[in-house]
1. Using the calculated result -1000 for helix-only ellipticity at 222 nm (-39500 (n - 2.57) for each DSSP H run of 4 or more, over all residues; to 500), pick out the matching structure from 1, 2.
2. Thinking only about distance in nm of label points 7 Å out along Cα→Cβ at positions 180 and 204, which of 1, 2 has the largest value?
3. Upon calculation of distance in nm of label points 7 Å out along Cα→Cβ at positions 68 and 84 from the atomic coordinates, which of the structures 1, 2 produces 0.4?
4. So if we calculate distance in nm of label points 7 Å out along Cα→Cβ at positions 4 and 36 for every structure here (1, 2), which label has the highest result?
5. Matching task: 20.6, 78 is the computed value of Rg and Dmax of the Cα atoms in Å. Pick the structure from 1, 2.
6. Work out the source of 19 here, i.e. which of 1, 2 gives that when relative contact order in percent (Cα under 8 Å, 6 or more apart) is computed.
Structure 1
Amino acid sequence: MQLNADLSLPATAKYSDTRWVKSPGGEVDRGMLDRDGDEVARATSLVRYAAGSAFPPHTHGGGEEFYVLEGVFGDEHGEYPAGWYVRNKVGSSHSPRVGPTGCLIFVKLRWMRPDEPDLKLDTRPLADHGWHTLYADPVTPESVAVGVVGVGPTGVLDTAGDTALARLVQNGWELVVAQGQVEVEVETVSATGESRETVRMDVFDWLRRPASTSGNGGISIRNVGTGPAKVVLRAGYMTRWLQ
């Protein structure tokens, strides 16, 4: 299966338009965002667990990375409420099980190198306006960050204020809205001039832009909701997959 598999092209997914597909055993619903392969695939998805559901034991041949968007995810290693960021290294295994709240996670499969470590991080205490780095790859120019966007006069967050992120977004990026509603403005600077693209995003919407789109510009995120907003930004990771 090929879905948004060409990383040199932009991709967008509205949560309200999600087409849910059952896993082969019917344990979970998957909203596929990008996918290169069949059941064993390099993939980015929203995965929805019903209350009281479980998934069979399995091993992550290419690693697993997820952010809990809603509810509480659990396995034999612990419970992870909304706001937790988890990386399960290549070769790791677990048996997911979910309690009475169910859960929704943003998950990436088979995107990791064999030498990347496990990581479990509660992002809920990261409540201050600004970018908060969750993971910075020591080998390749990749980073995962949570952006907290305040309300009122402080309700704008851009990558220009973070030198590392500003550099990484030029190598392509993706973003999922974990809380609230935002307006994302993408600036492209090239030899032919400047251009801007504005995308309105609701909670759980997803946006991916390749290196050629980011150019020498950046990303500006404006809170257009009534409360705080939170986004998860993964920047720079596409470069090695396009070589």
Structure 2
Amino acid sequence: MRILLVEDDSVLADRLVDCLTSQRYVVDAIADGQTAESYALATAYDLIITDVGLPGLDGIALCERLRHQGCKTPILLMTAKDAPAERVRGLDAGADDHLIKPLNLDEFLARVRALLRRGEVVPDTLLAVGPLRLDPASCQVAYSDTPLKLTPKEYSLLELFMRHPERVFSRAHLVEHLWSFDDPPLEDSVKAHIKGLRRKLKDVGAADWIENVYGIGYRFSPDIPPASGQTHLGQTPSAPT
């Protein structure tokens, strides 16, 4: 899931980026409202988090302009002013929620999860394919109760695939979903992460659910059975008859 963070305080922005990326969100951090408007209209974000007191185009004006241009992405406003009039202005401009600074990070993440649910992205739902389990709340993956140690990008790839079975993702789509503009991948990074994820799934006995769609990209096909002779961990191969 991809989030646009708009905050001109670099110390707070770095703190929030660390907080969000620790939960496996992909974050683009912008320091001004005008640049944020361009990003929000050009990229399919799952959530926009913006400070109100931005230089130039402030957060409330940004929210209003995005709504007027048809942007339906949930918006969370952050403000240092604990005043009803400020909150009313933000909600009337089209914001979905607001937080008062200084922020409590636990509450901040709870609001993020709530807005993602409201935007029909449900981050806390346990994902399962056969004996494969992915828990977005704890960022843990297991196959037949055996934990899988995935890199952050491998985890994000698997979560994206499991949320959208049978959907074909091009390399460009995967880059857009999983890499921020400040951290673009190298030419072969997507292929390398796919290869690593496939190997780790194979090592625990899973089927090769990730298909190459020639000339287009990759697809997660959960109906593919394990290869002949392949057994799940903890199972004993049947004796020949």
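Laboratory data are not the source of any read-out in this text; all were calculated from the coordinates shown. Every value quoted in this text rests on a predicted model; they were computed, and no experiment measured them. Cβ atoms are built from the backbone, for glycine too; each structure is taken alone.
1. Values: 1: -1000; 2: -11500.
Label of the originating structure: 1.
2. Values: 1: 2.0; 2: 2.8.
Answer by largest value of distance in nm of label points 7 Å out along Cα→Cβ at positions 180 and 204: 2.
3. This value belongs to structure 1.
4. On the way: 1: 1.5; 2: 0.9.
Checked 1, 2; max of distance in nm of label points 7 Å out along Cα→Cβ at positions 4 and 36 sits with 1.
5. Values: 1: 17.3, 55; 2: 20.6, 78.
Clearly, the read-out refers to 2.
6. Of the structures listed, the value fits 1.
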